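Pasting the structures in now, so scroll down.
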Structure P
Amino acid sequence: MKLPPPAVILSVTDISVLFFKSTEHSPDAPPHFFILFPLDKAICFLVTFITSNVEGRSFYYRDNEKATKSLIPVDNNVFEFLRKKSIIDCNQSRLLTVEELIATIDPDGPCDIVSRKFPSYLREEIIKAILGSPLIERYIKNIVKRNYRGKG
């Protein structure tokens, strides 16, 4: 039985990886893996994504060394569902309410939690990358610090 996106989202109580098709991407774009960090009792989430477009992301940030340091490489040794070497682009992390997050999920596409197991070292790497990113707004960094710093 496929759960509707609101039920899937509301079941996230700790850092998880979801697989869904985003309404913010081209209609022809495939679904992507997204990392959700629940914040403030799951009223909102910090969302970042995993992409296999490693060269494209690296090229995009080539002139911004600090932003380049906020790209975290991952592969199927970290997440067995990955088929290619990929990166977590922490520069694209966004703060979304539950309603905003649900609105970004294409209701006709997949919406599944693919992993609730999240290595603590990777959690800390992502937090460090978000806090070090020159592209993430200070208020988001402050929320991340309040919710996750030192809780690895």
Structure Q
Amino acid sequence: MESDSAKRLKEIDQLQAEAERARNVAKEEEEKRVKAISMLKTVRQKLVKAEKEKEDALKELTALREKDIGAQEKINAELLRLQQEIDALNAEREKTIIGLKAQFDRELGIVRDQSLREISALRNQFELEDMSAKVCSGPAVEFKLLTIL
């Protein structure tokens, strides 16, 4: 019986040692599992945070692109308005130049006509004076007058 008891005690000790090893393995596995779950939670949080940051960055990029497009459209509209203003001013300047040129041509024509009339009147006056002088003085004065003219 002693040998049965000793066998049983030995068997119990072996079983207890095996149970202790199994508990230690289970405990280590549980710790590993808890650690893995903790790491998975951390990774998941980081992933969620990264996705949110990506979405925010995309929203910001879209907003900046829209703002840039709006600014470019404003610049284009302003350039178009300024070009139209320049064209209008150039047209007005051309119109003024044409008007001034026409006025200048009219005044030049008037001055030319007045000058021609004055020259014609002076010529007629000189011819009258010349005829009077011819009548009064004869051929010598006529020669001097023709030399002067």
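For structures P, Q, calculate FRET efficiency 1/(1 + (r/R0)^6) of positions 61 and 125 (r between Cβ atoms, R0 = 25 Å, to 0.05) and state which one comes out highest. Could the numbers behind the result be given before it?
Working: P: 0.90; Q: 0.00.
With respect to FRET efficiency 1/(1 + (r/R0)^6) of positions 61 and 125 (r between Cβ atoms, R0 = 25 Å, to 0.05), the highest-scoring structure among P, Q is P.
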Revision key, fill the gap. Output -37500 (helix-only ellipticity at 222 nm (-39500 (n - 2.57) for each DSSP H run of 4 or more, over all residues; to 500), calculated) maps, among P, Q, to structure Q
Study note, to complete from the structure: Re distance in nm of label points 7 Å out along Cα→Cβ at positions 53 and 117: value 3.0 computed from one entry in P, Q; matching entry is structure P
Check your understanding: Out of P, Q, which one gives 29.0 for Kirkwood radius over Cα pairs in Å as computed from the coordinates?
Key -> Q
Point to revise | Structure (P, Q) behind the derived value 7.2 of distance in nm of label points 7 Å out along Cα→Cβ at positions 37 and 85 | key: Q
Check your understanding: For distance in nm of label points 7 Å out along Cα→Cβ at positions 13 and 133, which of P, Q scores largest?
Key -> Q
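Readers should treat all values here as calculations from the given coordinates under stated rules, not as data from a laboratory. Treat the numbers as computed from the prediction; the structure is a model and nothing was measured. Cβ atoms are built from the backbone, for glycine too; each structure is taken alone.
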